[in-house]
Structure I
Amino acid sequence: MSTPTKDLIEDSRKLARRYRIDDGDGFRLKDFDPDDTGPFEKEDKEVTEKVLAEGKTALSEMQELLYAQDRWSILLIFQAMDAAGKDGAIKHVMSGVNPQGCQVVAFGPPSEKELDHTWLWRCMLELPERGRIGIFNRSYYEETLVARVKKQVLASQKIPADLVTDDIWKERFDDIRHFEKHLSRNGTIVRKFFLHVSKGEQRRRFLSRLDDPEKNWKFRMGDLDDRELWDDYQDAYEKAIRHTATSHSPWYVIPADHKWYARLAVAAVVVETLASLDLHFPEIDPAQREVLAQARTRLTKSKESTPP
């Protein structure tokens, strides 16, 4: 198999670093422009499609090495406001990956069984195995976002009243940092994406869903209820990123007003992440080589005719 070129890896690294937050001190969401397209012109689709295709090819090749080596696992977390393009980014960026080495989990409102466990429990059950890429479409971060903005959500979680104090969000951020540190210490690489869409672009996409019969199914009236809480959600996202961005599990604030660019930037982060690992096919030891030699001998002596 071919390997990604040094130029591609370096370009991916530069683009990824543009949006990387690994120290939340002083982080402000307003410093990031949802309309940004980095080094690319908005009209130059031919170039960007070529770059994205190269990134997806590199991702596919490195994912095969990740799977064969069976040492590392990758956890990609996607968070965003409604209509920011999480589903599309996941679908397009991961389209060339072998399904055997990738798993996608979408987290909705917790079930009664899930509410009878800690808020991290259901996500723990879905962590990717070694050699695989796991994708969380929403995640345990909802417990610092939706649960913070909508008080009734926190009230439904059956937590003893004495434990629901003014420090609960600080405590949840502490839990997340420790959890992600534990994952990193055991070979799970965590990368977190906030797809940053503007309120105006969200409105345009909602109207598109209403105007297009094939997109009607995507629309929920509850999306408009959340839209009315826009500022509260933006504040909650800012606090979550500020308090949980670390060197071992950074956030990437990805401009999402242009879907093609969001997908390209996400691909760059994943390529850069995989390229940073010492990925290679497992080495064959002398005992295994002997087994392979014996297998060759047996196949060579087989009575079946050799195909032309």
Structure II
Amino acid sequence: MAHHGIPELFRVKPNSKVKLRDFDTAWTGTKEMRKLGTSTLKKEAHEFIQQNLQHLTEAQELLWASDKYALLVVLQAMDAAGKDGVIKHVMSGVNPQGCQVFGFKQPSPEDLEHNFLWRYSRCLPARGRIGVFNRSYYEEVLVVRVHPEWIERQKLATPKRGNALWKDRYEDINQFEQHLTRNGTAILKFFLHVSKKEQKRRLLERLDNRDKQWKFSSADLAERAHWHEYVEAYEDALSATSTSHAPWYILPADHKWVTRWLVSEILTKTIKGLGLKIPKPTKEQQAALAKAHRLLGKE
């Protein structure tokens, strides 16, 4: 299954105007790939995921050993799009010591006493580590935009509201990400693009399946009522904040195996693209290694 260049199909080009209806939520491969048939394609995709997990393990060891770069992975999506599943399946091959996952709920009173990026900046990955944000600072131009009453809790010093406020925040986010990339943090941002029909199916599954009922929240239904407002908010945010150094990928999410395959592919390719190498020992380290070897040899 030829897959070189496929991730680029989903990368949002800088300064482009995003319309989510132009992106297929149920994509299952290129025209040539679909000739294989869904079952064969799915089987091959799973094999590629396993290969990528192995490559990701090796790449993460390089990231850790070289101690030059950090990797920040941002996951955003409508409810039930599969963010938790991506984290569980794609990051399963990564050493837990080198990977941290942060989920961001409603801000605390302490968070609200600071600027809108503060609580996220505290959780950024250190050099050598992979940090995964399950929801992120983009919530500040998404859910806060859909629920403008939440703005009052943020006690903003400037009176700006509406489009002027969101424009300022896009600019702040772009500068924040520029600062991070200049200082050694590679950034990947994934929007898991699920259809309203598939979201309904998954929410019903949560209601009907006892093993999944714990995942259901009445807030999911409340937010679903704002679907079109979220679409508009996402389109504006994706358009304004996909840059060459911190790109957005709009990934089809109606088929979980497709999403996981693409995320694993892009993650692996990105870390490999950093050109990392195992650092060579200094003269002092070489001498210490030789001494340790002699001491162990004498035991």
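Listing for the model above:
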read-out: Which of I, II leads on distance in nm of label points 7 Å out along Cα→Cβ at positions 230 and 286, largest value; value: I
read-out: With mean count of other Cβ atoms within 10 Å over residues 190-197 derived as 20.4, matching label from I, II; value: II
read-out: At a computed 2.0 (distance in nm of label points 7 Å out along Cα→Cβ at positions 22 and 86), which of I, II; value: II
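Read-outs: derived from the displayed coordinates by stated rules, not from any lab. All of these numbers come straight from a predicted model, not from anything done at the bench. Cβ atoms are built from the backbone, for glycine too; each structure is taken alone.
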